[in-house]
Structure 1
Amino acid sequence: MNRSLTLAVFFLLLVSACAVPLTPHEYRKAAKAGEALSTFESFDVNRPVSEVAATFKAKAAECLSYKMGETKRPVIGVGSSTHYYGVTKPTVRRSKDKVELYFQVAYEHEVGNVPDGGMYHLVADAYPHGKTTRVDVYRRTNAGVLGQAVKGWASGQNLGCPDPSTYL
């Protein structure tokens, strides 16, 4: 028991010592540096920024907005109860020459300093790059399927939704 408590305290100290990116700018910086369990990739697509923006807006609403929970049903009796332990928050911001997509997850009982809306799992920027659109994706290292989904959305070639169980 004493050993478990020591390990738990050590883990909490280790986690609290890590700087959590609190803004998209901080997340981009951390991902480019390979920090915060995140990575960075960049690619070009043959679509105008306006089309990429429209697709990001539609797919974020369809694929990245949900609650995570569990439903308990009694063995005998009627009724059930659902408890939500997390909620996702997609955000799409558009300016004249740039579109930004943020995906955050807020869990119940988070420890430490957490950004409004939850921890960042992905930040994607799309902007004109010559005759193409450049897309920069900053994401958690375990969210490769989420990065692939954003690549498909940006290119317009794969408009499916990624399975949350593969990136959360």
Structure 2
Amino acid sequence: MPAWLRRALTRWWFHALAGSLIWLLDLLTGRLLLFPILFVAPVSLSAWFCSARVAYVLAVLLPLGRLVIAGVVEKPLPLAYALGNMLIRVVVLAWMAYFVARTARQTRQLEERLSGLVTLCAWSKTVEYQGEWISFEEYLKRRFSLMVTHGISPAEMAKMLETETPGDGKPG
């Protein structure tokens, strides 16, 4: 996906513009072609890329705009039917916005958890980092900008002292 499109998808005005264009298309085509089903696109995209709040606002405003078209321009149905249609559209779009936003949030959380996994070779103790197998010390340096120093743990020091030959330490 191009960078400009990725940036645009995170802006609320992009989704409002897309919804307005769909509303305008619905207005211009009249009663013969109806486009409210396309309201799904800006609502779901805003729920995924922008925020659930923007998606909920669009889920209310777009059917409200369709009600204006039905009531003022077309006048085919009694107001009760037009309001019923609007209410159904609002409920369905808001329900969809909720589930898309929830799925997006869970997907981001899963991506964060997976990005924290480190592949470590069980035999050589090297680490896979950006497609390359490097030492653990080099991994710490590249990923976290940490400098590494070496020491010996108390447990390993005790093991070393146990394996030394008793006496003055001179070969006999």
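For which of 1, 2 does relative contact order in percent (Cα under 8 Å, 6 or more apart), calculated from the coordinates, equal 14? Considering all the candidates, the number was obtained from 2. Assuming 4.7 is distance in nm of label points 7 Å out along Cα→Cβ at positions 25 and 145 as calculated from a single structure, say which of 1, 2 it is. Source structure for this number: 2. A value of -20000 was derived for helix-only ellipticity at 222 nm (-39500 (n - 2.57) for each DSSP H run of 4 or more, over all residues; to 500); which structure in 1, 2 was it taken from? This value belongs to structure 2. Here distance in nm of label points 7 Å out along Cα→Cβ at positions 65 and 81 was calculated and came to 2.9; which of the structures 1, 2 was it taken from? Of the options listed, only 1 reproduces it. Taking volume of the Cα convex hull per residue in Å³, for residues 57-120 alone as the criterion, the top-ranked structure out of 1, 2 is 1, with the highest value. Structures 1, 2 were shown, and log10 I(q)/I(0) by the Debye sum over Cα atoms at q = 0.10, 0.12 Å⁻¹ at -0.62, -0.74 was computed from 2.
Since every read-out is calculated from the coordinates, none of them should be taken as a lab result. If you're wondering where the values come from, they're calculated on a predicted model, not measured in any experiment. Cβ atoms are built from the backbone, for glycine too; each structure is taken alone.
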